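We did not get these values from a lab; they are worked out from the coordinates using the rules stated. If you're wondering where the values come from, they're calculated on a predicted model, not measured in any experiment. Cβ atoms are built from the backbone, for glycine too; each structure is taken alone.
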Structure 1
Amino acid sequence: MYLFIGILFACCILFFIIHFYRRKCIITKICCMNHCEKLDLLNRLAEPFGFCYLPAQDIMTSRLDAWQKDFGYRSLYDKTAPHFNMVFDCEPVYFDYKDHTWLIEFWKGQYGINIGGEIGIYYANSILTSDQYEQADFHGVSDSDFLPISMKLYFKGKQLFSIRQLHWWLTGFCMGNYCEPENLIMDISIAFPNEEMLQSFVKGLENLGYKTSELCMNCLRVSFSFSVPHTKQPRKVYRFQTQISQWGNRFLCKLYVYITKPFTCTIDRILYLYFFLPITFRRMLCFRKNHKQKFHKEYRRQP
């Protein structure tokens, strides 16, 4: 009995020694890398997940060639999000243009250990009735239909990031931060190719309850703020699950900061997790959950 206790105690000591030495080696390895090396490594690691790191904004953002485009969008994504630790406000804007029903949707909120925002542009294969919206499959728009989008995200009045790009799915995620969606405000600006499409989109906003006075139109660009959503929110339906998810998100944010505390900058923290806890690193970059995601070859590929 005493021999067993002695062996167990020795194993515990050996484990902590190895753990301490491994942690020290990883910290040294990251500190010896220059910024370009870190940036190149992180972007190569994030590419299979459809994301890249923007050092100027200190955020992760979606790539133009993100594989998520192949799976498009269904309203089921928003409805099931709280079950995957994604608690956000969403605002789907439907409008008809050129033989298609278009969907431009906005999201802001908590994505696991990240505060984030999204603007997605999709269209259906045909003109839909309002009764068909929630069951329809929407596809990521083709390259020729990308729109110039800009987004600024604020948390309690403090700007988290500002990003602008010709895109189909513009996103920004700040790692290791916690919020309630109602404490976020997203300033949005979208430029359209012609007056017809602009007016159709504005009509879609007005159908949701946005007032003309809330919209700023300049030439073919419309700008407005997304603060309090005008549509029914899934997180309000699944209140208990939302509370559980947010409790877990808050805990994981604190754990992330604690585990990566040798570093203060995001790129170092993420690379530290990759070397120290690779499984956690992969889960951290799954900003979106899709029922087809597990079949995606690139997603399953080890970095």
Structure 2
Amino acid sequence: MHFSNMTENPSSIQSYSLFGESQHLPDVLHCETIAARSVLHDWELAPHRHQRLHQVLLIESGGGVAHLDGEQHPLAPGTLINVPPGHVHAFRFTQHTQGWVATLADELMDEILVRVGDVRRDLARPAVAQASPAIHQAMAQVWAEFSGRAKARALVLRGLSATLLGWVARAIEDHSPDDTAAPEPRLVQRLEALIEAHFLAHWQVADYARALSVSPTHLSRVARATTGVSAQRMIEARLMREARRNLAYTHLGVATIAYTLGYADPAYFSRAFTRDAGLSPRAFRAQVAASAPTPAP
């Protein structure tokens, strides 16, 4: 099995939003069978990445080959695949492969991964591992709850998502217990806490570095080694996540949201948001409204 375009220029690698479409935040998470999308593409998914989405795949039967950031991994029944945001991945499944794909937006990840130690660091690593019985059970529960419209569905899905991610983090650690830990994860945890406290004040990397008593260069190096992105990107991403939440879950005007987020100029906010999300704040809000699930009767 060969993926001829895995070594193409990075600009040619497709970047997708939620499950291959241009929608954001339509639901707590998305869950679908592996066959649902793969059968449309002759069981092969070309190299692509998701900038703000975390995916967990579980193979129940069948198999194939996965490519994660250029590394090839055989897939067999019981295989778990962890795909963090931003990592290039591709799949070729054997026909009739059965399993699930759970896709979680970074907004949900932020809600779940609070005061959980080094779990975020573990989940930030692309990995292929053996799924435990608990993972099989958790994924099946996610699929059943996602497919229904029962009362408290969103609340149950949030809880099941946290449980699934916890089991995935354990599987990753069990699969590679001798891996060298990312450098100074505690420093990044402190950075994340400071970002949470000061992102509305528009602190820059130098401000965070000063508060942490390290140089900006060192802070960015450790952030990238631990999370896969720079300190500057961590700061920008947190601000944009808050913008998306306000646009999705409030009726505040775009200008009001801009001022609430510390922008002196709403036009500058709109340009920054468009550059990050790929569409304007108003267009983003319209997409969320159009893709919102129908509430249970």
One of 1, 2 was used to calculate helix-only ellipticity at 222 nm (-39500 (n - 2.57) for each DSSP H run of 4 or more, over all residues; to 500), yielding -14500; that structure is 2
If you rank structures 1, 2 by mean count of other Cβ atoms within 10 Å over residues 199-206, the highest one is 1
Given that relative contact order in percent (Cα under 8 Å, 6 or more apart), derived from a single structure, equals 16, which label among 1, 2 identifies that structure? 2
For which of the structures 1, 2 does the calculation of distance in nm of label points 7 Å out along Cα→Cβ at positions 111 and 247 return 2.6? 1
Which of 1, 2 yields 21.0 [Kirkwood radius over Cα pairs in Å, calculated]: 1
